[in-house]
Structure I
Amino acid sequence: MLICKVVKPLVSTNRIPDFEHKHLQVVLDGSTQKVAVDAVGCIPGDWVICVGSSAAREAAGSKSYPSDLTIVGIIDHWDPDAGKAPATSGGG
C-alpha cells in the first residue's frame with residue numbers, strides 16, 4: 001500500500017470499454033505523479049491509501065480490470081512531516 005496525495009482529476013473521454021465510467025485521479029507518490037482509479041470519491045488535496053498490482057484490479061471492481069493503481073481509502077488525518085527532525089542551521 002502507498003500513501004499518496006491527490007493532485008487533480010484526470011479526464012479521459014476516449015478509453016477502452018473495460019474502464020467504464022470510473023474516475024481517474026493524478027496522485028503524488030513522493031515526487032512522482034501517477035494515475036490512479038478512484039474507487040472512493042476523493043478530491044484534490046486528500047491524502048489517500050493506494051494499492052497496486054492484482055489488489056488494484058480487484059479494488060477497482062474486477063480482477064480483469066486494467067488498473068495497476070487504485071485509491072481504496074481517504075486518510076482522515078496525515079501529517080507528512082511528523083517524525084522528521086527539524087532542519088538545523090549549518091553555522092557554528
Structure II
Amino acid sequence: MGILIKPIVTEKMTGQGEKLNRYGFIVDINANKIEIKKAVEQMYGVSVKDVNTIRYNGKVRTRNTKSGVLTGRDDRYKKAYVTLAGEDKIDFYSNI
C-alpha cells in the first residue's frame with residue numbers, strides 16, 4: 001500500500017466503474033503513472049489500459065479565535081483515474 005493509499009468509492013466513481021470501466025484512487029503525491037499502473041495490476045490482478053492523474057493543493061483555511069485569526073492549510077493529495085482493459089473489473093466490496 002505504498003503507492004495506492006485508498007480507493008475512491010462515491011456514486012460518481014461507481015457509475016464510471018460500471019459504464020466506462022474506470023476506477024479512482026488516492027495515490028502517493030510523488031507516484032508517477034507507470035508506478036500507479038504497476039501497483040494496480042499487482043494488487044488487483046487486472047490489466048490497466050490508461051492512467052490519468054490530478055494533483056490537488058490544500059485549501060487555505062482560516063478561523064477566528066479569542067487569541068486572533070488562525071490560518072492553516074489542508075493536506076495536498078493526488079488522485080489517479082485508472083481505466084481497465086477488456087472485461088476486467090475491480091470489486092472493492094469483496095473483503096467486507
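Every number in this text was worked out from the coordinates using simple rules, so none of it is lab data. No experiment lies behind these values; they were computed from the predicted model shown.
So the values come out like this:
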| item | result |
| --- | --- |
| Relative contact order in percent (Cα under 8 Å, 6 or more apart) - highest-scoring structure of I, II | II |
| Origin of the value 14.3, where Kirkwood radius over Cα pairs in Å was derived from one of I, II | I |
| Among I, II, structure where helix-only ellipticity at 222 nm (-39500 (n - 2.57) for each DSSP H run of 4 or more, over all residues; to 500) as derived comes to -2500 | I |
